[in-house]
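Take a look at these structures.
No lab work stands behind these numbers, since they all come straight from the coordinates. In this text the structure is predicted, and so the values were computed from the model without any measurement. Cβ atoms are built from the backbone, for glycine too; each structure is taken alone.
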Structure P
């Protein structure tokens, strides 16, 4: 089975942590930064560390960035470079582009560009970001003591149309369901249909899982991975 291949743009402290976390999990990691000293420090730690200007689309094409599975834009000190790099990656059609935003204004600007996965260094540590990349069905998680997590999991395909009591989350996977986040189509203020997310509260055993559901569960990360491996 081929290893996942990821690009990390920005080899500062945060980007470096993400790159090293991905490499430790067995991913093929390519780091890019305009600072030669930073890339030099990572050459022995990742598959490839290159000094380049990521705002130059031709430079990205020369590195075949468009062939990778996903990219993280972790440039912290230059928001203009973040914007231009993000636009380049979106134009190149990468399957996933996760972008760092330092505040709400930056997040709003990046969203308007078409970025759908935006992270905050203050709330999402490198381990969380790398886990989201390695396991796309994990939309987020909160690490707790003793190797436990509260994880948000996109409902796996094999669970669609099944009732909760049929999933045997507790007995088979040692997971506890906290709640379900479900998307509904509603009519907006402008009269146009739009998708909105709602919390189902405490789901009942006969609740049926839908394709748009996100399951919020408590358990170990190994238990979450087992659930996804069997049902993904």
Structure Q
């Protein structure tokens, strides 16, 4: 995940997310390998960024870029629907509201994709000094990213996924073969796993549930995929 910024003092480059659940799982499992989640802070590269962090006092500097894009497009389109869409965008921007906060219809989403305004990306507005981990946490929340985990003696791995994703999507994050050959998955919550020695112990204590492909992942779920290809 690339986090763009321009007007805040932040370190550039890759930063490891200090994930409390991953840290706890590492202590419990004592794995050979740990795979945490990293973000990349990129200064003055808002177009390439997945999300944007901006100071509240300077938010107009970001929104004006989108206003100018909307105003220029209004003058160059004969599409009535698009003009209405652009006016709607401008009404939000003039109220200093990023377009990620606006609700757009399916038809308006097509115009939004073509326009590609910067503030349609998840924008985190900061009005005070925060620790890096707090900023990353806010970015993840704004982007609706949650984590599931694989945890064992070989490796403990944090996997980011969009909230609302099903278990097959999660399996595919680990490896495409797991999604292609998905049969079922064993799921245990982080809280229940921490009460056990390992996944087999969690199964023995009745904490693990066997789920089908329509299961929606929850933040902190620890998973094992059953598959056959």
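Work out distance in nm of label points 7 Å out along Cα→Cβ at positions 93 and 157 for each of structures P, Q, then name the structure with the largest result.
By distance in nm of label points 7 Å out along Cα→Cβ at positions 93 and 157, the leading structure of P, Q is Q.
Thinking of P, Q, which structure, once FRET efficiency 1/(1 + (r/R0)^6) of positions 117 and 141 (r between Cβ atoms, R0 = 25 Å, to 0.05) is computed, gives back 0.95?
Going through each structure in turn, the value belongs to P.
Starting from the value 14.0: which structure in P, Q was mean count of other Cβ atoms within 10 Å over residues 13-20 calculated from?
Working through the options, I get structure Q.
From which structure (P, Q) was Cα extents along the principal axes in Å calculated, if the value obtained is 66, 38, 25?
Corresponding structure: Q.
Assign the value 15, calculated as relative contact order in percent (Cα under 8 Å, 6 or more apart), to the correct structure from P, Q.
The structure behind it is P.
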